[in-house]
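Each in structure tokens, the structures are laid out below.
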Structure 1
Amino acid sequence: MHATIGDRIVIRGKTVERPDRRGEILEVRGIDGGPPYLVAFDDRHESIVYPGADFVIEHTESV
């Protein structure tokens, strides 16, 4: 898995009662864009995240 600062992430909810969580990657702490990632979630919570099977990266486009 590879990410850069500014990419968006989606962590899929595992049940209907648990909605998806979305956030922005603030720091990439692994080698060559690998995890772990410091993420600022849309609810303003920040957390260190190690991706799992329910994790999707939405890459930002460079201009």
Structure 2
Amino acid sequence: MSDRPKIFVKPNGSIRVTGEVDFVDADGKVIETKENFSLCRCGQSKEKPFCDGSHRDAGFQG
């Protein structure tokens, strides 16, 4: 991993994560490594925890 991950909260949208991040389960085991993705903040995504753009149709404000 070269750069530290960065997290951006987009107005009325998702949480954008840049850089490489490990997803870890409750036992501390890495279950997946992803790079450059968006997390759902509105609760409407069908791909949770990842954003699928549903916030636009839902009129999410936050």
Structure 3
Amino acid sequence: MLIVEVKDGEAIDKVLKKYKRKFERAGILKELRRRKAFSKPSVERRTEILKAVYKEETYGNKND
């Protein structure tokens, strides 16, 4: 459960913005989407490896 401190006289827009930022950082929506469908551990590991390879090729050693 997310709790946002509200100060006296604080605009509702600011409070809503704080809540949205906190919600995004907590990763609730991402976790919900991840749990929506089951994926095998081998498939998850394969995607992790492919992401790592892509990152290494793209952002890796720039001295080549």
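Here Cα extents along the principal axes in Å has been calculated and equals 56, 38, 13, so which of 1, 2, 3 was it run on?
Value 56, 38, 13 for Cα extents along the principal axes in Å corresponds to 3 out of 1, 2, 3.
Have a look at 1, 2, 3 and say which one yields 4.1 for distance in nm of label points 7 Å out along Cα→Cβ at positions 9 and 33, as calculated. Write down the numbers at each step before the final one.
Details: 1: 1.6; 2: 2.9; 3: 4.1.
Working through the options, I get structure 3.
No lab work stands behind these numbers, since they all come straight from the coordinates. These figures come from a predicted structure and were not determined experimentally. Cβ atoms are built from the backbone, for glycine too; each structure is taken alone.
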